Structure 1
Amino acid sequence: MIIIEPCAGLGNRFIALASAYHAARQLNQELCVVWKEETVLGAPMEKLFTLPETVQTVSVKEYGYKLDFWGQLRGQHVKKKYQKKAEAFLECDEVMNLFLEQGTDGVKKLIEQKKTVYIKATNPFWNIFEIEDAFSFIMPVPCILEKKEHVLEKAQGKRLVGVHIRRTDHIESITNSPLELFVDKMKEELEMVPETYFYLATDDRSVEEELREIFGERILTFSEKCLQRDSEQGIQDAYTEMLCLASGDKLYGSFNSTFSVMASKLGNIPLYVVKAE
């Protein structure tokens, strides 16, 4: 059995989930997902997506003893119970290093040698980017699909290009993916197809305002989104944005952003990382 505990944000968790899912399928192993609610991702799995019936799921909460003493205590107890079942336990950096050094073969050997393996992960540890439709087993719940359709209603029947501009807490994206380069790329798209619409996902209101001044009604956004990642609505809205970006013909993304990568993979569309020379 493979027990996977996806960690960090939504994009990283999807990568960890897909790695475990395809490893389990190819090695004929049972799969159990330990899904945790915490300050960086405050939503239960059932409010976001469903997995195939063959996958077991366990939910825990880890908001810390100060914010939720009993929830944290219960969550730690449940995780320890599953960890005790495992003959091998790998932290995020351990499984990442194993994959980097030995590839899929190294991970495969470990899983086949142990009856049960517990893996915490934020990065790929299986060849998921070589698998067609690798994330299609993750099915968004109806309310998120409905939100996506509502946000993109104006662009129905039109050409859509995704634009993901990461700011606030991501220094690498700010430094390597300046706004003026995104503007240049968007102008090029309009020169090719004047009727193009852009779905803009950004965590910076000033970026949205500036692009609206330049491109006007060609900019589509999820105006009512919640940016609080410790809330259920915030994570639902982040997932909705990811699916909106995935709905375009192509995606212009930010440097070193897992969110950009995941949006392109969910939509099977080309990703162009906007990066300064």
Structure 2
Amino acid sequence: MERIILYLAFFIFICHPVKATPDTLLHLQLTKTIKGDYKSFSVDNLGNIFLITSSNQIKKLNNNLDSIAIFNESNLYGDIYSIDVSNPLKVLVYYKDFNTILSLDRQLSKLNMLDLRLQNIFQVKAIAQSYDNNNWLFDEVDNKLKKIDESGNLLLETPDFRLLFDDNYTPQTIMDVSGLLYLYSQRRGWKIFDYYGGLKSQYPTLNWQDIQVSEGFLKGHDSSYFYADRPKELQFLRAKPDINISSARKIIQLNGLYYILTSEGINIYREVN
């Protein structure tokens, strides 16, 4: 069945390819700049910006770029690997080297610490907050998608992915969005599950960076283009920005704005006609 679904997905992409439109430009106008040396950042749905410094400090700015909170304890846990701000009331910070998940409140005060090693989970790249205030992760040793609570208790797990799929699938990203769970691998594409671990669909969209799910679209970019796909509706959109994004360290598209991290800081653009 998994092969049949994959073949159908390839058929859709072959019969309805993303059409190159080099004469269609995405016109972006610079609106704000945050100067500094940041290794990563994230933006929540309220427009708050979470900056991660080279020393693993987290700084929270509001949408007017006023500083409203700082978290300074990161060096106790090593380098920050990822941060999930999908819930404005709870920030999830993952330290891969120590297999540790920190939960912070909206003021970046510590709520909870979870050492995954105590749960016999030793190799994880992809984690995410769940809609019900628990945690999703992909255990790369067991090759299973797992849901655990804040104490590390196992709530749900899928069968071994090696038994489900024949493509050695290991996601780099997990997102819990609007009733579905989205997994993405740059080498293998999208796999979309329901909340019980059942596979709903999959799409072989490869080599996207900074992937997102927003307004029903699967979004990402490469060194030249922004992409927004709705495969079920056969919508495959591609836009070429009128600025160079090849050297961008990270890009987030949210609420009509484009946040682009460079070596000098974060530039915030809006689309103009």
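All of the numbers you see were taken from the coordinates with simple rules; none came from a lab. As the structure is a computational prediction, the values presented were derived from the model and not from experiment. Cβ atoms are built from the backbone, for glycine too; each structure is taken alone.
In this comparison of 1, 2, the computed figure -14000 for helix-only ellipticity at 222 nm (-39500 (n - 2.57) for each DSSP H run of 4 or more, over all residues; to 500) is attributed to 1.
For which of 1, 2 does FRET efficiency 1/(1 + (r/R0)^6) of positions 74 and 154 (r between Cβ atoms, R0 = 30 Å, to 0.05), calculated from the coordinates, equal 0.10?
Numbers: 1: 0.10; 2: 0.65.
Of the options listed, only 1 reproduces it.
Computing FRET efficiency 1/(1 + (r/R0)^6) of positions 162 and 234 (r between Cβ atoms, R0 = 35 Å, to 0.05) across structures 1, 2 gives 0.65 for structure 2. Among the shown structures 1, 2, from which was the value 13.8 of mean count of other Cβ atoms within 10 Å over residues 98-105 calculated? Label of the source structure: 1.
To which of 1, 2 does the computed value 0.65 (FRET efficiency 1/(1 + (r/R0)^6) of positions 122 and 210 (r between Cβ atoms, R0 = 30 Å, to 0.05)) belong? Of the options listed, only 2 reproduces it.
For structures 1, 2, which has the highest computed value of mean count of other Cβ atoms within 10 Å over residues 34-41?
The maximum falls on structure 1.
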